[in-house]
Every structure is written in structure tokens, then in C-alpha cells.
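These notes open a run of structures that come right after.
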Structure 1
Amino acid sequence: MQTQETPKNVNIGINDTSRAKIADGLSHLLADTYTLYLKTHNFHWNVKGPMFQTLHLMFETQYTELALAVDLIAERIRALGYPAPGTYSEYAKLSSIAETPGVPKATDMIQLLVEGQEAVVRTARSIFPVVEEVNDEPTADLLTQRMQIHEKTAWMLRSLLEE
């Protein structure tokens, strides 16, 4: 993330150092979310097998939600006064989610998406200490909503793997 220059015209009651730390954490969350979006969309296109219809529709619902989420996260970074990362190379450096080469089997896709959803939760949760320290309620609200959605989605995906 480009935080070399501290924005001088942002006076929202959060000091510059804390805003920079929060924006950096949100940049990691944005990268994880976008990476998971790409992975989910890829799996939507390429899933096959007896669970095709169920997974194809489920993945579409998930990638649509993720596409909306990246906008919310990027806009919060901008509200804090920093540029939001927006290139593949930046996301590759910032994301904790690895790309998946090739086309995995449907059950492997599900497992990989569980892992991706859980990674996003961990990234969101890691930002909370600085957010709580400076009473950044808008970011706390965003993080809470994101964690609820990703934890529920991970549970639903895990349920498909149980017998």
C-alpha cells in the first residue's frame, strides 16, 4: 500500500499513525477479499460433477457478495485518507490467500474456499486491536459484518464436505 505521504486534510478524530495502520490492515483485507473473489468466480466457471448445479449457484452467490465487499473495503480505506490498492501485483503481495493453479475437483474447490473464507476472517480479526484502541467504529462495524459473512459462508461450505 502507498502510505508514504500522510494525508494532511483528514481530521476525523483518529491520529495519522493509527489511520495508516488501519488503512494498511484494510489493504490486506481488500487483497484477501479480491483474491477470494477471483478464486470463487474461477471455481464457478469450472466446477463439474454431480454437485455441479448446487455449487455453480452457490459460488455465484458468494462471488457476487465478494464483489460488493471489495467496494466497501476500498471506500473505507479512502475515507481514512489513503489510496486503495487495485492491481493484481499489489494484491499478490498483500494477500494471505494463494492462487490455485489448474482446475481442482469439486470437493477440493469447496475445501479451498473454506480455507479462503477463514483466511479473510483471520485478516479482519487482526485489524481489531488498533481499531478498538482509537474507537474507529465505522471500521469495527465493517470488520464485524465481514467476519459474520465469512464465518457463515465457511460453515456452509464445510457442511458440504461432511457425510
Structure 2
Amino acid sequence: MQTNPNQPWREWLEAEAQEREDAADAAFASLMAEAPRVEVSAAFVERTMSAVRSRRARERRLQWAARTVAAVAVAVTAAAGVWAGGALLADALANVLLAAVRGLLWTTEAMGGGLRWWAVLARFGSAIGTAAATPLSMAVLVALQVVGALAMYGMKQLLGDEQAAQEEARV
């Protein structure tokens, strides 16, 4: 037993300040060896385990709620997508059907009125030309041409590199 209870503390702090790691570790070990042992009471253990169990139960409830909310959100989003997509699909189908019926009626009327096939084909061609001459159609056609040119350039680069690799392998 030491006469001065502050001596181990001082030795440890001085060794740490002077960066003598081995001496600091030895002083700290002797300081901790002299510390009185504290036994944990059963009431403390019970309170701690009760807090742990209640925390786990709360986390499980929160996980269940989060999964339920996520499932409901996915279901609502999917239902809204099907509803909106179904409405767009039905609208597009109705427009296509209407155009087909109008085209059939116009063709029947034109044939009954004595029009020749060349006149019908000319009218059909002019309708396609008018549709293709809109700015949006032209932008799409130009974009497709640019994409095609880039694809051809990329293929040329890939094949060129492959041919160079084959020639290097032969050498």
C-alpha cells in the first residue's frame, strides 16, 4: 500500500507527458490494479436488460411501420401509374381507331366518287410529306441521323481497334 494515493496518478501523468509509453502503461496498470472492484447489482442488470428489450421492441415496431409505409407507397404509386398509363394508352388507341375509321371512310368516298388510285396515293403521299415536314418530325429525323452516324463511327473505332489487336497478336 502506498502512503500517497496521488503518487500513481502523478507517475502515470508524468510518463504520458514525457511520451514514455512503456512507463505510462505500467503506471496505469498499477493504478487500475489498486482500484477497488465494484460489483453490479441485480437491480441494475434488470433495469439495463429491460431498457434493451424495450429498445429492441421499439426498433422492431419502427421497422414494421417503415416497411408497411414503403409497401403502401409502392402500391399507390403502381396504381397511379397503371391508371395514368391506362388512360394514355386508351387515349392513344382511340386516336388510332378514329384515324383508321376516318381514313377508311375517306378512301371509300374517294373510290365511289370516281377517283383513281393515283390520286389516292398522291393524297396519301402529300399527307405523309406534310406530317414529316413539321419541325418536330425534322428534329427527330436529324437526331436519328446523328445517332446513326455516331454509331457507325463507334463501330469503326471498335473494329479498327480489334483489327490492330489481331495484327499485334500475329506479330
Candidates 1, 2; Kirkwood radius over Cα pairs in Å computed = 16.4; producing structure is 1
Between structures 1, 2, where is mean count of other Cβ atoms within 10 Å over residues 50-57 highest? 1
Tell me which of 1, 2 gives 3.2 when you compute distance in nm of label points 7 Å out along Cα→Cβ at positions 34 and 106. 1
Compare relative contact order in percent (Cα under 8 Å, 6 or more apart) across structures 1, 2 and report the one with the greatest value. 1
Could you figure out which one of 1, 2 the value 0.00 for FRET efficiency 1/(1 + (r/R0)^6) of positions 42 and 130 (r between Cβ atoms, R0 = 30 Å, to 0.05) was computed from? 2
Which of 1, 2 leads on FRET efficiency 1/(1 + (r/R0)^6) of positions 26 and 138 (r between Cβ atoms, R0 = 41 Å, to 0.05), largest value: 1
Out of 1, 2, choose the structure whose coordinates give helix-only ellipticity at 222 nm (-39500 (n - 2.57) for each DSSP H run of 4 or more, over all residues; to 500) equal to -25500 when calculated. 1
Work out mean count of other Cβ atoms within 10 Å over residues 10-17 for each of structures 1, 2, then name the structure with the largest result. 2
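FYI, it's all coordinate maths here, none of it is from the lab. If you're wondering where the values come from, they're calculated on a predicted model, not measured in any experiment. Cβ atoms are built from the backbone, for glycine too; each structure is taken alone.
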